[in-house]
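Just so it is clear, none of the values below were taken in a lab; they were calculated from the coordinates. As the structure is a prediction and not an experimental result, all values here were calculated from the model. Cβ atoms are built from the backbone, for glycine too; each structure is taken alone.
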Structure 1
Amino acid sequence: MKKILISAAVALLIILFKPLGMDLNQSILIAGLTLTIIWWTTNIVDKTYASVFLLAVFVIFGKTPLVSVFHFPLSETFIMLIFSFLFSQGISNSKLADKLLQPILLKQAKSLPRLLVSIFVIQIAMIFIIPQPFSRVIILSIVLTEFFNKINLEDRTKEVLLFWLYASSVHVNMLMIRGDIILNNALMTIAGNPLNESTWMQYMLIPSFLFYLMVVAGFLFVFRKDLKRYHVKKDSMEIHFDKLDRKEKIQLIIIASVVIAWALESIHGISGTIIVVTGTLVMFALKWLERRDLKTVNIKLLIFLTAAFSIGNVLKTSGTADVLFSGFINMFPKEFNFYYVFLIFATSAGLHMVFGSNMTTLSVVIPGLLTIGSGLVKTEIIMFIIYFSVCSHYVLPFHNVIMMIGEGNKQYRPETLLKFAPALTGIVTISILFIYMNWWRLAGLL
């Protein structure tokens with residue numbers, strides 16, 4: 001209760017002093033947002049209750065149409081996300097991932113380089129098969145844990161490689177929109193700048209792959225002693241390709257049909273949402289999914305996302321974003337240059353270290369920095385600089401949901417992440433300043 005009262009006092013001071021020349025409504029909005037961010041970050045108030053509180057403040061004081069405040073639950077992305085939870089659960093229920101991937105790992109992952117390549121290839125393939133990023137990494141962690149147990153891998157080496165599964169998932173998910181349908185769609189929604197898959201890949205695929213290779217190199221260097229212990233004993237290499245029964249063949253056909261139809265969306269024009277919804281309904285019809293699986297839809301996450309997505313619209317419509325970031329305008333140069341990029345990076349990455357949540361940071365940072373940079377450079381450039389600065393960098397597990405999943409499942413310790421963090425910080429800084437910016441210039445995007 002004491003912490004709640006202290007956080008409330010901070011919000012009250014903002015309302016009383018109306019900083020930066022805000023009017024009463026704007027100061028209430030910032031006070032409510034500040035209070036909610038404190039609650040989200042510290043967990044002194046349940047994240048769902050905090051999100052509902054913020055939405056109530058926005059509805060009452062935001063001077064924003066309700067359709068803008070509740071843009072997310074009225075969007076196609078919302079439907080896609082709900083059915084992605086269910087579709088991913090259906091694949092998990094089938095157990096096909098484990099049955100099909102175990103023989104592949106036993107055959108291909110005979111050395112460390114081949115293991116890392118196998119993980120990367122499987123992660124890319126699974127993006128098209130399991131749309132929900134959290135379900136995807138959980139399923140892959142189960143498959144890898146089983147594999148490591150079969151080859152009798154030492155505990156420390158197992159921990160480091162499971163850490164890599166989660167870390168690499170974060171970076172692989174940046175390559176395309178569907179890599180993380182939650183975060184990547186959130187980015188575009190908050191920025192008010194929807195992109196198709198081909199445009200996203202034009203900006204992000206090549207530089208993100210080069211960045212990924214640098215992260216691999218950093219991982220191999222930091223954990224070189226532990227990784228030297230990776231080896232596969234010959235007696236653990238008995239490969240069994242069990243035949244699929246009739247039910248499993250039908251399941252595989254359904255999954256493959258959805259994957260192919262979704263991959264060819266740009267050709268046939270049928271929305272990926274319709275495809276995933278249809279595939280999910282077929283799973284229910286065949287009793288592959290049941291009523292109890294509805295609980296896999298994370299209602300608390302949906303409420304949180306609704307609140308997070310509303311921040312940008314409310315701050316813009318109420319004029320609060322202009323007032324809030326007016327004091328920062330003079331810090332930025334009048335032209336888009338190296339120093340400008342570094343300021344965006346430092347601001348975004350720094351606030352991310354404080355807020356923790358990628359979604360919260362994007363919701364707060366994007367409206368202001370887009371306003372400051374308006375007219376200087378394409379919106380996509382600023383949007384992706386912020387995205388990369390926030391989503392590619394983590395020091396503690398709470399800086400990324402995927403990293404939290406791995407640590408929460410006790411598959412790696414925070415100390416392992418902290419050991420890797422300095423190298424990652426250096427790689428992220430070098431990459432945004434030299435790899436991404438040079439690629440955008442080379443490709444004529446900047």
Structure 2
Amino acid sequence: MPQTHIFWFRRDLRVDDNAGLFHALKSGAAVRCVFVFDTDILASLPPADRRIAFIWDCVADLRQRLQAAGSDLHVAHGRAQDIIPELARQWNASKVFANRDYEPAAILRDEQVAAKLAQQSGQLELFKDQVIFETDEVLTAAGRPYTVFTPYKNAWLKRLTPFFVQSYPSQNHLAQLDCWQTPPSPSLEALGFTRVHTALQGGSEDADQLFADFMLRITHYKSWRDYPAAKGVSYLSTHLRFGTISIRKLAQFAWQQGGEGAECWLGELIWRDFYQQLLWHFPQIVGNSFKEEYRQLEFENSPQWFAAWQEGQTGYPIVDAAMRQLKQTGYMHNRLRMITANFLVKDLLIDWRWGEAYFAETLLDFDLAANNGGWQWAASTGCDAQPYFRIFNPVTQSEKFDPEGKFIRRYVPELASFNNKDIHAPWLAKNPPLGFQLKRDYPAPIVDHAVQRQHALQLFSKNRS
């Protein structure tokens with residue numbers, strides 16, 4: 001019987017430029033591919049979770065690609081710690097190949113899988129795939145992890161060579177796949193989920209189309225990226241999160257393209273690496289402030305204000321538009337993530353972990369490292385965060401980044417007839433549109449920004465003394 005190895009897809013749902021798949025296919029054995037809808041992850045999710053529908057579509061696309069190559073994808077539903085070792089036993093597979101994951105729960109899962117495989121004389125081999133530099137590949141001269149982004153970015157760029165962004169031509173070795181068939185995949189309903197509309201299509205083809213479109217716009221990225229009404233960003237974050245496109249492909253293009261737009265975007269890709277290595281070095285940041293002095297902040301945590309923030313009913317149009325975009329689509333523009341997070345913590349005085357958890361439930365592109373890093377940045381509790389005394393004014397942010405109110409009108413249509421000046425602060429309008437009534441048609445601000453700013457300064461300064 002010919003030797004069999006397994007490749008286990010996780011957050012790398014593509015056939016091309018896949019590091020772990022490449023190494024599996026080059027191992028000399030017949031390779032069988034597996035994906036597991038892991039019940040340890042799914043159990044806590046609501047039935048209408050957009051991400052599961054997106055992943056299901058990605059897995060269906062992946063299976064079609066493997067079938068076109070004469071092979072198949074075994075799609076299982078259960079605990080990965082149990083399923084992967086059991087499949088290795090059934091198929092007499094001596095090795096399981098996969099790409100490395102840096103989240104604490106994933107690390108523990110992989111340790112358990114490796115231990116079970118070892119008991120049956122098997123082995124789990126992990127490879128770097130979702131970042132350019134992982135774990136301790138970029139350290140300070142003293143051999144310590146960077147906790148400030150700019151020095152990390154400079155060291156990252158200094159270390160970069162063509163080797164680190166070259167592709168793994170896994171798609172050229174698909175003949176090494178085992179020619180086999182496996183039962184049909186479980187339906188979305190069988191997994192316990194329902195389909196929810198999302199603007200994104202799952203699978204590599206949609207990712208490639210988005211990237212091709214962005215390549216034509218990348219020269220404008222630096223000047224357009226902060227304006228949510230403009231088509232300024234790449235819209236690739238979800239595809240990067242689930243690995244339907246290779247980070248090496250994107251980083252290589254940005255690095256070779258040059259120019260301020262591409263360099264600025266490459267900086268955003270470096271932020272991904274920064275947050276991943278931070279999570280790996282400091283797993284305690286999950287659920288805790290990085291800065292010890294802010295671990296005992298006494299937030300007011302008003303449930304009513306939190307609900308108003310979630311529903312986009314705070315009375316601050318730019319905040320409400322952003323939160324409604326998130327609820328309706330599962331997406332939020334990055335500038336708006338900063339504004340809404342800052343508003344929750346500094347204006348509403350609500351624990352950043354409440355907001356972090358809500359984003360984790362609703363963002364299609366949710367990534368633990370980036371979400372935690374972004375929230376701790378906005379809350380001033382992270383390693384390289386905005387200083388606690390820098391508090392966004394939601395009105396001036398709105399005037400600066402949505403000057404004509406286009407984004408607000410899209411998601412807060414009850415304000416559509418306001419002029420470009422008054423739409424940012426409708427409660428101050430001296431001549432509101434005919435028939436409009438504040439509090440009836442749109443909420444008055446639930447807090448006074450100037451007053452809350454002082455409260456926030458007192459809260460943070462008290463914990464520094």
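Taking FRET efficiency 1/(1 + (r/R0)^6) of positions 266 and 338 (r between Cβ atoms, R0 = 41 Å, to 0.05) as the measure, the highest value among 1, 2 is held by 2.
For which of the structures 1, 2 does the calculation of helix-only ellipticity at 222 nm (-39500 (n - 2.57) for each DSSP H run of 4 or more, over all residues; to 500) return -13500? Answer for the origin of the read-out: 2.
Consider the structures 1, 2: one of them gives 23, 16, 14 for semi-axes √(5λ) of the Cα gyration tensor in Å, for residues 298-425 alone as calculated from the coordinates. Say which.
This value belongs to structure 2.
Among the shown structures 1, 2, from which was the value 23 of relative contact order in percent (Cα under 8 Å, 6 or more apart) calculated? Structure of origin is 1.
Here P(r) over Cα pairs in 10 Å bins from 0, in percent, for residues 58-105 alone has been calculated and equals 20, 43, 35, 2, so which of 1, 2 was it run on? Here the read-out was taken from 2. When distance in nm of label points 7 Å out along Cα→Cβ at positions 74 and 306 is computed across structures 1, 2, the figure 1.3 traces back to 1.
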